[in-house]
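Computed from the coordinates by the stated procedures, all read-outs in this text should not be read as laboratory data. Worth saying up front: this structure is predicted, and the values here are computed from it rather than measured. Cβ atoms are built from the backbone, for glycine too; each structure is taken alone.
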Structure I
Amino acid sequence: MHPGTGSGGKIVDLEVQKDEFGIPVIWSSSLKGAIRSSLTLNRSSNDQRHKVLINAVFGPEPGTDEVSEYSSVVNFLDAKLLLMPIRSLRGVWAYATSRHLLNYYRTYVDALETLNNNLSKYQNALDQLIKLTENIDQGTAVVSKGDLVISGGKAVLNEIEFNANVNVKLNEKLNEVVNKALPNVIAERVKERGLVLVSDDDMMELIKRSIIIQTRVRLDYSKKTVTEGGLWEEEYLPQFTVFVSGVVCSKPRINEKSFKEKVGDSSDVLQKFTNMKNNAEEVCRYLRGETQDPSTIFILGGKETLGKGLAKVWWLP
């Protein structure tokens with residue numbers, strides 16, 4: 001995946017988006033744009049009435065006469081890194097996280113819990129998971145699977161050797177908490193591949209080593225040689241990377257009469273809009289249903305024609 005920042009002046013020409021600490025992030029504008037694009041392409045091709053509903057939810061298209069009439073009713077939060085796939089000398093790969101990354105998740109849950117009382121169980125699970133990261137020294141890793149450990153009680157992760165803590169009771173607790181804190185599909189994958197808890201300092205190094213740097217060239221087709229200035233490098237996030245975000249929904253602001261004129265009086269689109277007007281939760285329910293529809297192809301970031309950016313959205317609770 002390449003949620004890029006455009007050309008930069010650093011060693012890598014096209015970097016992925018990073019926050020103020022240098023940790024990969026997907027800015028809310030990129031996330032919102034990708035979801036809107038997927039819904040528009042999936043729904044509007046056969047029925048333009050769906051595009052009217054999408055505009056009512058995400059806001060009018062730039063440059064149209066409606067820009068000054070209403071605005072978006074969905075507020076997306078930046079997608080923060082939660083679990084980073086890392087190479088392992090045993091087991092091929094596992095997930096890694098640290099206290100800092102888990103606190104991203106905890107902060108979002110705290111902020112959204114005031115709007116959704118069903119998030120309290122995730123608060124408790126995250127508190128337990130964060131507690132397990134206490135007193136992890138640099139060079140030490142708490143692992144959920146003994147399969148990741150080589151002889152001598154070591155784990156080699158992204159070519160870095162760690163002292164591995166494989167306490168059975170601790171691992172049982174870790175797996176139990178993972179089940180409560182993550183969507184089922186992700187929790188099952190974490191248990192299958194293994195979860196590694198490390199210090200924040202070690203996590204920063206693991207992240208740097210997990211980011212894929214690919215060299216690209218532009219050829220002169222007649223000579224089959226690289227054109228002048230046609231050599232550059234791009235960053236990619238590895239597959240199975242897990243981010244966490246949030247969304248706050250409110251009732252549609254578009255004029256109801258104007259909406260009816262565009263979609264007609266009798267349609268499923270009008271019914272969905274009416275439900276949203278009566279209850280803001282219906283807006284989030286609409287987003288959830290559309291993004292989880294098997295027919296919706298969700299592409300995030302650039303390099304789509306090179307097979308990059310295929311993503312999946314899970315919702316909690």
Structure II
Amino acid sequence: MKISNKAGRIGAFKSSIRIEEFLQQLNARLAETPSGDARPTRPSIFVSGGPRSGTTFMAQALCEYLDVDFIDNLAARFWSAPVTGLRLSRTMPREAQGGDFSSHYGRTAAQSIHNFHYFWMNLLKLDAVADLFSSPTERGVSWEAIRYHIAGLQGVADKAFVFKGYYPSYFMADFAREIPKSVFVIMRREPLPQALSLYRAREAFFGDPKAWLSLHPPEIETILTLPPEEQIVAQITGLQRFFDGQIAEAGGQLPVVHVDYDLFVEQPESTLRRLAAEIERYTGDRISTTGIVPSPEAVPKKTYPPELVERMRQALAAV
């Protein structure tokens with residue numbers, strides 16, 4: 001089973017084969033080859049969590065609240081030439097919006113943070129789902145190359161860097177060991193609204209709640225045949241166990257900060273202050289702040305059909 005499968009996506013989420021081919025050719029021409037063991041000197045902040053747990057919202061908030069840089073939707077097109085992409089992106093004037101926290105099922109506006117998935121898939125040598133649960137060393141991952149590219153991005157920005165760290169979060173101990181000043185921000189959300197949101201996201205992407213979307217838990221092969229409600233619950237709970245297992249295996253010593261989504265929505269400023277303090281505690285670097293925080297009104301209230309809510313409650317109760 002492939003990690004990234006865009007087949008079957010509909011509407012605004014459907015990919016253009018011609019554009020994909022053009023970008024592949026462009027990246028092959030512009031690819032930046034690592035030379036030497038450059039090392040990041042500033043914090044690298046990786047935001048992750050289960051699907052629909054608020055990772056995009058948190059990543060956007062950190063990019064606004066902290067004086068950091070990030071990969072936006074233009075720079076992300078240059079996954080094999082990240083420094084070139086960042087430099088090109090920064091030639092475009094950033095709109096003074098006072099904080100843009102909008103997204104559509106993780107898709108963000110042009111100047112907002114992107115998940116940079118091709119970059120991470122290439123560097124971490126990820127193709128099949130099984131790769132997510134295998135040793136980076138056995139796959140031949142070059143941590144020297146990863147350090148080189150992150151150091152290059154930080155050098156262009158002259159700032160700490162925030163990443164949507166979905167794939168890095170599968171290998172938190174490796175990143176903590178190999179990438180200086182790494183910090184992981186892991187989002188948690190109440191299971192019912194998270195599951196309902198993921199159900200809707202599957203419908204939006206594929207028109208079918210049975211179609212797989214987003215991150216894979218270790219139990220992926222055993223849950224694919226389940227009804228969509230049970231499968232979604234297993235996806236969410238399986239990923240939580242996997243993240244918790246990584247932390248437990250490391251003796252609780254990983255540079256991880258957990259954030260409750262609902263508390264963040266209710267108390268954004270105090271949550272972001274706490275995160276800034278935790279990042280400083282882990283890295284020794286104090287990152288200046290802007291004072292820009294999302295308001296509770298930035299998160300739209302969503303409603304779901306009562307019969308869907310009841311089916312999802314039953315699926316959760318069975319766990």
Structure III
Amino acid sequence: MNEPSSPAASQPVAWLWRLLGEQRTGIVCSFVSAALMGMGSLIMDSSPQLYAGLSMDDVRFFFQPWRWQHAWFYALAVSLAIWALSALVCTWDSLVSRIQRRVTRPSAYGALVLHVTFVLALVAHLWGGLKASSTRFMVTAQGTSIDGETWRAVGFEQQTHSGGMPRSVTVTLQRSGEEITIGYNHPITSGAGARELLLGQVEMMADGLVVRHKGRQVVVRPDEPAVAGGDRIVLRRFHDPRRTPSLRVPVAELVIGGQSAMLPMDPQSTGETSFLAVNESPIVVLIQRRNPSVPLVLFVTLLLAVGVGLVAWERA
């Protein structure tokens with residue numbers, strides 16, 4: 001037969017519940033959290049090398065490994081956890097009180113909605129900080145596999161100001177046959193924002209050299225020799241003036257019929273073998289960010305609007 005629980009055993013739990021349910025607990029936690037965030041900002045500014053690997057709100061950074069310099073963050077996590085528990089206890093007590101008093105006005109529950117919104121916002125930040133990831137991909141005209149889909153860079157357009165500075169950059173990509181565009185201020189999102197592709201960097205890359213040999217014009221690539229006039233043409237090396245400032249024009253090192261030749265680009269050349277032009281295609285760096293908490297953040301935003309509306313209705 002089970003003995004009845006001792007009243008003294010429940011006293012610590014009741015005391016803790018009352019402490020969490022007091023308004024001053026939340027106020028103290030708010031001031032402590034603000035002070036710790038200010039302290040953390042100063043520490044990060046004074047130790048940029050220590051926090052160089054911190055990305056966005058990545059919580060995992062502070063535990064890989066544990067450091068005494070992160071003590072402010074560990075204290076902040078405890079303060080926010082107590083604050084969230086206090087908000088939940090206050091919300092529960094207020095909800096029970098309103099139900100017992102048979103309060104049916106929707107506007108009377110506005111403050112409770114705001115409390116729940118606050119807790120969900122903390123949960124969303126924690127979830128995103130633990131599960132968010134960022135990956136870089138290099139997409140070329142030949143194609144790159146991203147999440148089982150083949151992406152190709154097929155176009156690049158840049159608009160500049162009168163002074164020559166870039167104003168906007170638009171890249172045309174082909175995803176499994178479908179053409180889409182991306183820009184620095186126009187990312188590609190899916191999954192209600194949980195997956196986002198950002199444009200990181202764009203460069204033009206030599207995709208092939210246009211060579212005329214014995215009256216026939218062919219395109220020679222590093223991994224694709226060409227045949228013209230009965231001779232096999234192999235590209236040994238390509239010298240780009242953008243990477244070799246001492247050069248004024250592109251220079252190609254070719255092996256033609258077993259004989260080496262170094263040809264500068266000259267579209268007007270009339271020789272037996274001429275290097276006429278460089279075919280270029282964009283090489284694009286895409287940054288894929290995954291954050292499963294984004295849909296929850298959107299829901300929290302809507303819930304916040306509902307809570308504010310109910311509070312305003314109650315006070316009207």
Entry that produces 18.5, 58 once Rg and Dmax of the Cα atoms in Å, for residues 175-222 alone is calculated, selected from I, II, III: III
Output 19.0, 58 (Rg and Dmax of the Cα atoms in Å, calculated) maps, among I, II, III, to structure II
One of I, II, III was used to calculate distance in nm of label points 7 Å out along Cα→Cβ at positions 71 and 215, giving 1.7; which? II
